[in-house]
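Listed after this line are the structures, all set down as structure tokens.
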Structure 1
Amino acid sequence: MPSPAFDVIVQFLKANPTPSGISPVQQRRTAKKMASQAPLPKDVYTERIRNKAARGLLMAAPGVDDQQIILYLHGGGYALGSSLTHRELGWRLSAATGARLFLLDYRRAPEHPYPAAVEDAAAAYKWLLENGFPPSTISVAGDSAGGGLAVAMMLLLRDEGVVLPKTAVLLSPWLDLTHSGGTFVSNESSDLILSVARLHEFTHWYLGKKTAADDPLVSPIFADLHGLPPMLIQVGDAEMLLDDSITFAKKAEAAGVDVTLDVWEDMFHVWHALAAILPEGQEAVEKVGLFIKNTEKQNA
């Protein structure tokens with residue numbers, strides 16, 4: 001049974017839907033203002049990284065293992081989101097996993113359509129390798145578009161012959177920009193975050209005029225998935241993107257990938273982001289922590 005906090009949040013989201021037709025610049029400005037009003041705990045370490053290979057926020061909750069790190073790719077339809085909007089989730093994941101976390105600020109659409117985000121993610125992973133983190137100490141994680149980006153990045157690296165990270169975590173991932181899943185339509189009324197109109201906007205911004213929606217590095221659901229590391233996928237059964245996760249997990253398993261598909265009853269898109277006030281969000285974060293820690297033990 002959902003928590004009382006869940007019911008309150010659902011009522012708030014129903015009363016305050018996010019409309020389509022708002023420019024990404026305006027949406028970013030609003031999100032930045034809101035995120036700035038939620039300070040991090042004082043004992044969370046942060047360091048702003050700015051170099052040619054990677055830009056973002058390095059974070060560490062107290063007592064983490066400095067030899068373990070998560071490359072985190074934020075969501076936002078490839079057009080929104082940043083290290084600022086996701087730092088609250090970032091420190092919670094750092095605490096749950098016992099690892100440092102690097103929140104990448106990749107280039108966003110529509111100013112920088114595909115393949116900019118994939119190139120930036122791959123460059124950041126290589127930067128971690130060059131700075132003393134072997135693949136066995138790196139996890140990659142992402143929510144929504146960041147989940148799809150995490151897979152696309154690994155596919156690109158795999159095809160380049162780069163050793164992949166030890167594990168991947170996908171939170172409510174957006175894996176199919178052709179919108180072919182049945183829940184894209186059937187769950188629109190129950191999805192409190194996304195809508196058909198918003199997803200079509202994000203798709204148009206990210207693809208630009210030259211890229212097909214079924215390109216495997218845009219929609220990894222159509223990719224050859226062999227060789228990917230063990231991964232955890234968490235998704236809510238009220239999400240429009242539910243079928244993205246279900247179909248992707250089946251295809252990954254058929255390709256020999258070790259996949260854990262964790263479907264949460266009644267949960268909306270990326271409920272993890274509200275872990276500060278939503279017990280189910282913090283519980284999901286803790287499950288991510290256990291998954292990554294168990295992978296570390298297996299690699300030890």
Structure 2
Amino acid sequence: MERRLVLEAKGLRKAFKDLVAVKDVSFHIAEGETYGLLGPNGAGKTTTISMAIGLLERDAGEVFVDGREIRTTSTEAKAAIGYVPQDIAIYPDLSARENLMFFGRLYGLTGKPLAGRVDEVLETIGLLERAKDRSGEFSGGMKRRLNIGIGLLHKPRLLMLDEPTVGVDPQSRNAILESVEQLSAAGMAVLYTTHYMEEAERLCDRVGIIDEGEIKAEGTRAELVRLVGERDKVRLTASGQLGGALAALRGVPGVIEATAGEESLELLVDEADRALAAILAAAAGAGISVHSVDVDEPNLEAVFLHLTGKALRD
């Protein structure tokens with residue numbers, strides 16, 4: 001069953017005087033899907049999402065969230081959006097609960113529904129036990145989690161997270177990533193911008209690689225890898241007449257190339273996880289004893305380097 005689209009962005013463009021920051025950017029996100037905008041600082045990620053949520057007027061293009069057009073003047077349409085900015089937007093003199101109660105009232109929540117929703121959000125972001133503590137005393141990671149909680153209060157259809165793990169410790173980063181995974185699994189559409197390759201690979205169903213204001217390519221990790229011609233590398237540490245097994249291995253569907261070393265066989269394979277059983281069967285049929293198997297899957301770093309000619313953090 002096809003999932004309903006929550007966000008549709010078409011032909012977005014934004015220029016600041018002579019600098020074109022975003023050029024004809026289009027993408028969409030369905031319910032229960034996490035879409036990642038992956039690119040270095042200055043690539044146009046924040047400008048893109050600022051237009052997508054109506055914070056910044058676009059020079060050209062269209063944006064629809066939950067079927068309604070979004071502009072800077074929109075009010076009711078923006079109620080479907082939860083936005084978590086790069087900069088932490090909390091009141092440090094208030095406790096975690098007080099911050100959530102305050103922002104909840106801005107969303108129009110009151111009374112028992114507000115109190116109940118605040119408890120739900122505190123549980124989701126892992127701050128229930130620190131609910132009464134002054135937020136200004138929190139660690140950077142806890143402040144980030146509270147920031148995310150504010151964006152969740154009104155149960156948005158679309159959650160936009162702009163570099164939410166910048167400057168946080170590994171434990172807090174993992175807690176944030178787990179929260180995003182749970183939200184997506186519960187059906188929320190998530191737009192996630194990052195310049196951390198490992199976050200995009202872990203969280204995102206699809207990724208748009210953005211650089212110099214343009215989407216260079218988009219798709220699942222597997223689709224992007226195939227797009228640039230990268231393939232899995234399989235290394236079999238083995239014994240026997242290795243050279244004699246090459247013909248059998250090359251005949252396995254998905255195996256592009258196979259070479260033999262003194263104690264190993266090296267294979268270039270499309271989708272190694274699907275082909276591995278047949279590869280091992282072919283090796284055994286050729287009289288080869290396999291002692292260990294290593295699979296090296298190309299990652300988004302290789303794709304990004306291929307598409308842009310530079311490493312992500314250049």
Structure 3
Amino acid sequence: MSNNFSDLSIIIVTYKTNLSVLEKCLSSIDPTVKIVIIENSTKFIHEDQISNNYRNVSIFCSGENTGYGRGNNYGLQKIDTKYALILNPDIICEKNYFENLKNYLNDELDFSVIGSQYLDNETYAPAGFFDSDLSLKDASYIKDLNLAKVDWVVGCSMLINLKKFKNKLIFDENFFLFFEEFDLCKFLKKNGEKVYSSTKLIVNHLGFKSSTDLNDEINLIKLRNWHYMWSYFYYHKKNDGYFKALKVSYGKLLRSLFKTILFTLIFNKTERTKYFYRFTGLLSSMIGKKSFFRINN
């Protein structure tokens with residue numbers, strides 16, 4: 001086991017992220033760990049402040065808003081360590097996170113991905129199983145390492161063992177937002193690789209604070225709902241086939257269309273926007289369009 005972090009790099013993908021949010025993330029990271037920030041635009045506007053205050057940070061601009069998967073793939077090309085920690089910029093690592101993480105930087109530990117758990121209970125579980133009848137309480141544990149063997153973990157904080165991958169194009173770049181980590185974990189499970197969730201890697205997830213654009217409620221509703229439904233269908237089509245994807249999605253399409261009409265008639269703009277973008281995102285994916293929707297600046 002390594003006594004330092006020479007084998008670890010951190011990748012943080014930003015898109016015009018609020019400086020205060022980003023600094024909370026960076027300040028929670030052990031200062032001896034190398035950090036690569038990938039700004040998904042042409043200019044990182046906080047470069048001077050971050051470079052002056054965080055000497056362990058390197059900054060690269062991708063040139064466009066490429067999304068979570070492609071942005072992280074780009075970041076992975078910039079490192080040469082055995083392990084990579086993927087962090088969203090709205091993550092705050094709790095005290096002892098990095099001391100506990102040292103236990104996993106171990107050539108003898110067989111894993112592909114280790115996920116973190118939330119400081120507080122959230123709407124969404126931090127890890128689980130593709131069989132919806134199972135939950136974390138059904139997981140088998142490596143007790144001395146506080147690891148639960150699971151099928152999937154959330155992508156906001158993932159330790160990746162790069163020795164397990166043939167190249168650093170780990171994420172499917174057809175996704176822009178949502179389901180990238182499920183797709184990755186599905187691939188790993190099919191290939192007999194191990195995914196764990198650590199009860200000792202605790203993070204505070206601020207949630208949807210990664211982009212300044214997402215401070216606008218209507219833009220947030222549009223982006224989340226369009227991409228969630230596009231990615232939902234694409235994920236099932238890729239992993240289960242087109243007709244299985246259609247089977248699990250057509251009810252959502254009809255429901256979204258009905259509610260779009262309903263909320264238009266009763267002048268509920270917020271709900272109308274939500275279901276309209278769910279409908280158009282799902283329909284776009286069904287007819288084979290790429291994940292094209294973006295918020296205009």
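Read-outs: derived from the displayed coordinates by stated rules, not from any lab. Worth saying up front: this structure is predicted, and the values here are computed from it rather than measured. Cβ atoms are built from the backbone, for glycine too; each structure is taken alone.
With respect to distance in nm of label points 7 Å out along Cα→Cβ at positions 149 and 277, the largest value across structures 1, 2, 3 is given by 2. For semi-axes √(5λ) of the Cα gyration tensor in Å, the calculated result is 25, 23, 20, so let me know which of 1, 2, 3 that is. Going through each structure in turn, the value belongs to 1.
The greatest value of distance in nm of label points 7 Å out along Cα→Cβ at positions 157 and 245 among structures 1, 2, 3 is that of 2.
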